[in-house]
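A short reminder: the numbers here are calculations on the coordinates, not readings from a lab. A quick note: this is a predicted structure, and the numbers were derived from the prediction, not measured. Cβ atoms are built from the backbone, for glycine too; each structure is taken alone.
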Structure 1
Amino acid sequence: MTRTEFIIATAIILFVAFCVGWFSNWLIHRFTRVAKTDMDELDRLAQELHEAEETRDQAITYLQQREAELTNQLSQTEAELSAAMEGLRDARHECETLRVELEQRG
């Protein structure tokens, strides 16, 4: 094999290797490429997920505010109940005292 034949054989081998590499790259990109409709669907799903997260955050905020309001109302109601029970207790005691006085006079 002469020097020229060796150079030509090496050039052919390198060219074939380049062609195989290029074809492999094209084939891989052909099968792994995401279609435009798939990208549109992914964008739509991402938008819907974002909207759902915003709705969830708003619901959590509303529930926290509502819970605070109800806790405040419960505290006020318990305070009113305690005051009413104390008033009732005092009224019963006064009534009993008046009853005893009436029985002693009568």
Structure 2
Amino acid sequence: MSEYNILSLLQQMTMVSNVYKTQNQNGLISDHAIANLLVAGFTGQLKGWWDNALIKTQQEEILKAIKKDDQGRIILNEQGREIQDAVATLIFLISKQFIV
């Protein structure tokens, strides 16, 4: 895939995740679940990267990512719960891997 195609795909992934988050006012779909849905749709180079370049532990770390501050401390929301960050982590790592 060209850099343009990767950027376009990442934009689409971001839009899809934003739609899920917007439609999910009652909190039934977590950020982790949205990241899993995105990964389930991987094909071609992304599928090969996910299946072959990452070990299971790395995949799990991405899909269970939590927001942290610059010192590595977990960031909590207003209710004192961890803020999930799987989608942003997934998109960042794809861009880091495929865009030079």
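Given a computed value of 2.8 for distance in nm of label points 7 Å out along Cα→Cβ at positions 67 and 83, which structure among 1, 2 does it belong to?
1
Suppose mean count of other Cβ atoms within 10 Å over residues 3-10 works out to 13.8; of 1, 2, which structure was it derived from?
2
Among the shown structures 1, 2, from which was the value -17500 of helix-only ellipticity at 222 nm (-39500 (n - 2.57) for each DSSP H run of 4 or more, over all residues; to 500) calculated?
2
From 1, 2, which structure was FRET efficiency 1/(1 + (r/R0)^6) of positions 19 and 59 (r between Cβ atoms, R0 = 41 Å, to 0.05) = 0.95 calculated on?
Of the structures listed, the value fits 2.
Work out which structure the value 38, 4, 4 belongs to, where semi-axes √(5λ) of the Cα gyration tensor in Å, for residues 51-90 alone was derived from one of 1, 2.
Source structure: 1.
Once mean count of other Cβ atoms within 10 Å over residues 35-42 is calculated for every structure in 1, 2, which label goes with the largest value? Display every interim value, and only then the final one.
On the way: 1: 9.6; 2: 15.5.
Largest one: structure 2.
When log10 I(q)/I(0) by the Debye sum over Cα atoms at q = 0.10, 0.14, 0.20 Å⁻¹ is calculated, the result is -0.74, -0.89, -1.06; to which of the structures 1, 2 does this value belong?
Label of the source structure: 1.
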